[in-house]
Structure P
Amino acid sequence: MNRQDLLVVITAVIGLIIILAQFLNVDIIRNAGAELQSWGVIIAALALGLAAVNLSRIHIRRITLRRANWQFSIALVALLFIQAIIGFIDTSTGEVYNFGFEFILTPSGAMMFALLAFWIASAAYSAFTARSVDSAILLISATLVMLGNAPIGQAIYEGMPDLKDWIMDVPNMAAQRGIMIGAGVGAIALGIRILMGIERGHLGGGDE
């Protein structure tokens, strides 16, 4: 048995234990499932630490080689190490540590979402061009929803808010549930492929 086959067996055994723990009221299986999930949290935390180390390595190399936009890499690495050191000294509940979240991370996130709005607007303009029947339906629906949310829509037609609610609650909700069901079926199929050892992409070796 080679390394990949051993990893497939371990993955299948752990996956089956966690699945059975959700359906069988057997103490040993339920305890084993809970313990394995706790291990998963610990492994995820270690993986996050490795990601930070890898991120630092990549950007320190970028700074050393003076690649494009290497000045931004300096800011990223500096903030990463400063925040980590503050976390060890001040703990995660300290005022200095939370300052980084409240006055650096939160404004940065708001800025990214603000810039994302312009990208969404440009993508919507391209998608809403009525070049086919499907895009025409999308354009009309989006226009009715926007008018239903704006005061001018009710001024044009009093039933516009009700029409907007119907679009959101009936065809939109049906499409969302269809997507969620399809994603759920796909996740189940992927899980079965992983448990059977057919899908090995997560092992880094690709399918065999």
Structure Q
Amino acid sequence: MDFNESVTKTNLARSFAAECQAGARYQFMSKVAISQQLQFISDTMKTLAKNEMAHAKVFYDFILEKSSGNVRNIPIEAGFPFEMPDLKSSLLEESKTETSEAQNIYPSFARIAKDEGFPDIATQFELVAKVEETHARILKYLSDLYQANKLYKRDSQTEWKCSNCGHTHIAKEGFKMCPLCKLPQGYIIIDLEKELR
């Protein structure tokens, strides 16, 4: 199929727009987290924003490559979320958006790309879907902790580490202020990989 006549071209443009917007929303959320002295959440949101922009670049590059640079404008119509960037609601809402991308949107776009004869694009949609599934889990977990006021509390002994100076402490609750560098609790690193297992 001619790429410029394909649904895949439009799906790539929609995906590019969605990933750019997610990257921007995560940067907005990062600023909110900083204003609440939650450096770890801010850093996490910056990492997710960086991931989203990397996905956007993959989609953008496919559009340029497959169209031989002959695309000036791709009209798209799609709904994109606009949420208040407060952490209480945004973490959960963004996890739902990521879940939808991972379980519905990108798998559908991958099937269409395969059917239209673009297996390389289909593979990338599938790979991005896996990352979005991980993003959904991270955001849902942070939302649950934040909403339950348990961001820095656990039911069992946990290692709490200051992201600034590296001081570690084992307890059920993270230190309010790092005893070594005196930065606030929001600088504690949460080992998401370990806790999400």
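Brief remarks on what is shown
- Calculating FRET efficiency 1/(1 + (r/R0)^6) of positions 44 and 124 (r between Cβ atoms, R0 = 41 Å, to 0.05) for structures P, Q picks out Q as the one with the greatest value.
- Read-out helix-only ellipticity at 222 nm (-39500 (n - 2.57) for each DSSP H run of 4 or more, over all residues; to 500), computed value -20000, structure in P, Q: Q
- With mean count of other Cβ atoms within 10 Å over residues 12-19 computed over the structures P, Q, the top value is the one for Q, the highest of the group.
- Ranking P, Q by distance in nm of label points 7 Å out along Cα→Cβ at positions 28 and 148, the structure that comes out highest: P
- Value 25.3, 73, calculated as Rg and Dmax of the Cα atoms in Å, assigned to which of P, Q: P
- Set P, Q, criterion distance in nm of label points 7 Å out along Cα→Cβ at positions 36 and 156: the highest-scoring structure is P.
- Each of P, Q could give mean count of other Cβ atoms within 10 Å over residues 132-139, but the derived value 12.2 comes from P.
Coordinate-derived values only; no laboratory data. Computed from a prediction, not measured in an experiment: that's the story for all the values here. Cβ atoms are built from the backbone, for glycine too; each structure is taken alone.
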